Structure I
């Protein structure tokens, strides 16, 4: 199955194409820390890049996939709207995939850990997190921790109650709050490890196992209200 996948949930913009060559093709943009993502300017160009590298056109695709988050509000809106527009215009089935589950797949099959925790920095000293047994990441229903938003301290307390497991934490949230998570006995790879990057290559693997969704059913997984709404509500309480 030829699948083109994209993700714009974090500051990175990642696009991948699977089913054409022996290994999936990926094109991505990773802004420096603290710099906003350039999803709107780059996502379509990155998609064209991988198609050109494979020597195929849009008509050759069997499926599109897009990360539905959780992640930044603007990033998710851009990615999902782009994927829906492409699917509609080119009549290609579309599947929405969990960005956290895809991130957790970076762990692969390791014998030195029992479970993997995917952690995305949600700003405001919060994280988006979800966890799976290391051998069952591809099974979304097997989550030890369904996707949630919490403070790093709350997440560390949850982990402390499951100290019998050997944990691996991945993602920019794991890097940002390394000290707190490592106090709970969690293994966090070095800051520059590729394991911390969301990659649309994993989206392709997930989408191959999922049925296509109705376009209006592919929706962002925000998990919390946007900053503007929180500010409005706080103002109303004064």
Structure II
């Protein structure tokens, strides 16, 4: 049995009287895309904020590579190779691709000056490696000239550059066309093939099904379904979601 990158055991989180997560068990394996699915209010955002260290759970345990972490925050999550690409991508759209990749973690020479040449060269290699095949774009291209799918690619490239073992993608295909969504799928597939696992969060079941190896469905803060792709079809997954929604409670 392979060791999980991260594992949550019986994790719960409340905000005042609101129970956002209740007894969640979840793990992510190496070289895996985990599709995290659920309607609005299901608890997806709270769960990814716990995994990324933004929130600490009220109860439960978090393990990374089998090691229990009693203290958990953003810095600890990042030190353990966990990076998050939020829905807004947190990109500086008036800046170049290179500046966005290295923003906040710039490369400096011995005297403390920015090593712009090295940054540009690394950005160039990373762009081509991840699948920016068009020569129209260079590391100097300004982000606002990119399409939505390509901007997701820049955010994923940034996470890969900093040796992410797990990239959390928060609704990465929202408001994207089919063509643009396919670009995102290509970037995610590249990341997995390079050894980086992903959590792909989406309320679009078909998008999640296309790219994921395994699925976890959240409803009202609980895990109500978990399945490998080999054991469920997209239509069966949709039907399960409809049954969960119509039941009026987590099963």
Structure (I, II) behind the derived value 21.1 of mean count of other Cβ atoms within 10 Å over residues 73-80: I
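Among I, II, considering only relative contact order in percent (Cα under 8 Å, 6 or more apart), which has the greatest calculated value? Don't jump to the answer; show the numbers that get you there.
Working: I: 23; II: 27.
Going through I, II one by one, relative contact order in percent (Cα under 8 Å, 6 or more apart) is largest in II.
Looking at structures I, II, which one was Cα extents along the principal axes in Å calculated from, given that it came out as 53, 50, 32?
Numbers: I: 53, 50, 32; II: 58, 41, 38.
Matching structure: I.
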Top of I, II by distance in nm of label points 7 Å out along Cα→Cβ at positions 185 and 201, largest first: I
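Taking distance in nm of label points 7 Å out along Cα→Cβ at positions 9 and 25 for each of I, II, which is largest? List each step's numbers first, then the result.
Numbers: I: 2.5; II: 1.0.
Largest calculated value belongs to I.
Where a number appears in this text, it was derived from the coordinates with a stated rule and is not lab data. In this text, all values refer to a predicted model and were calculated from it rather than measured experimentally. Cβ atoms are built from the backbone, for glycine too; each structure is taken alone.
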